[in-house]
Structure P
Amino acid sequence: MKKNLIYYIYPLKPDMVLFNLILLSKYYQMFDGERHVVVSLDDKTLSFEKTSSLINKYLPGITIHKRENDLKLGETAHFIFLLSKVKHTEGITFYAHAKGVWRQLPDNKPLKKWIELLYSINLGFNAIDERLKKYSVIGSFRKNRARYNISAPWHYSGTFFWFNNKRLFSRQWEKIEQSKWGVESYPGHQFPHSESYCIAHDNCPNLYKKENWVKIGVKP
């Protein structure tokens, strides 16, 4: 199946944007369909020119969309726009964002390990096509109940996921919760749990906390 990419960057921390782009670039050649990235800007972010230069270096040929950051909604404000770019495309689509660009943590090590795994698990999985014939959406670090600010009955913690285009766009795909966690909640509102698949680390704990990594058998 044709593989599409939609991606979101809020370039607040250039080092973390670069960290994400390098990780994504390792798998970039797998995307043979539509490829789009939103760059969300405000007066605190890296400039559009500098961000675009980084993107073009690591993701050559991707279509870059310059957008104004929405402080209230974050990536949610631009998600339906990104979906519209693959609405008429066959196959499957991967969504992710440059993670770790705004949260302040005393120790970045667990976060960086999580980001590395989000890319390697979701993009290094050798049965993506097969699973998306059976399931509507697949991802990693699935949580199987509503938690904290996530209103959906289940979600992929970290907001990295693949979906089957035909199955999503046959539904009310433009309907999204208007909150900062709208995209993370989106798969769980669009698809019942039975249509989702977890590649690895199902029902995971809070991975911003270093001590929880022991629970899933990974050394941060």
Structure Q
Amino acid sequence: MLPSRILVLKRHMPYFLLGALLLAFFYAFSFAVKEDVFTRFDFDMTVRIQNRIPTRIDPYLSWFSLLGSFEITLGILIALSVMNFLKKKFMSILLIPAFGIMHAVEIIGKAFLDHPGTPFMFHRYTLDFFFPSGYIQPGGSYPSGHSMRTAYLTLLFLFVINKSKLSLTIKLFSYSAILTILAIMLFSRVSLGEHWTTDVIGGSILGAAFALFSLILI
């Protein structure tokens, strides 16, 4: 029993160490954001991206705001947890508490890191619908919750697909589709003026860190 437990720990250790490294980088990056190191960079990136993206595609990009909402991503995570639980991976049920802890870190960051969101003149969200979570404003805009949740789910799905018995062709197609969704989601946060670029980077790092911790559960 003891050798098998040691083997399991060794197999999980790379995920834990890489997750801890990313989490440390997140806090270092957050400190730089708090010190306004990237203020000019954020403004310039928003102006450049919005100048190059025609407003006619804003309605399509706005749907990604709904796709990355707390309600939708939680539903996807519950489905993933149940799927793994039925495969007798019982620890996967702990993905839900891990998801909650990740959001607690996000809320703490928004509440205590003074990082105002983008001015109204940059806002280009065009839909009339908002989920209830869209009305909650816990503080500043850093880190981006949409980026965090999408990066979190992306790594989980890439891991599940990699471990599956799908053909190589289907795996490659799935990888491409998932990474494309991630790229559009991150890009749309800035294009729609919902977040600064540093918000997106910080949220992505935080989501990736918690995803690596969560891989241990599945």
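Every read-out reported here was derived from the displayed coordinates using simple, explicitly stated rules and does not represent laboratory data. Only a predicted model underlies this, so the values are computations on that prediction, with no experimental measurement involved. Cβ atoms are built from the backbone, for glycine too; each structure is taken alone.
What to note about this one:
- Computed 29, 12, 10 for semi-axes √(5λ) of the Cα gyration tensor in Å, for residues 129-192 alone - originating structure among P, Q: Q
- When volume of the Cα convex hull per residue in Å³ is computed for each of P, Q, the largest belongs to: Q
- Answer label among P, Q for the case where FRET efficiency 1/(1 + (r/R0)^6) of positions 33 and 161 (r between Cβ atoms, R0 = 35 Å, to 0.05), calculated from the coordinates, equals 1.00: P
- With mean count of other Cβ atoms within 10 Å over residues 73-80 derived as 15.4, matching label from P, Q: Q
- With relative contact order in percent (Cα under 8 Å, 6 or more apart) derived as 22, matching label from P, Q: P
- Looking across P, Q, the calculation of helix-only ellipticity at 222 nm (-39500 (n - 2.57) for each DSSP H run of 4 or more, over all residues; to 500) that yields -24000 traces back to Q.
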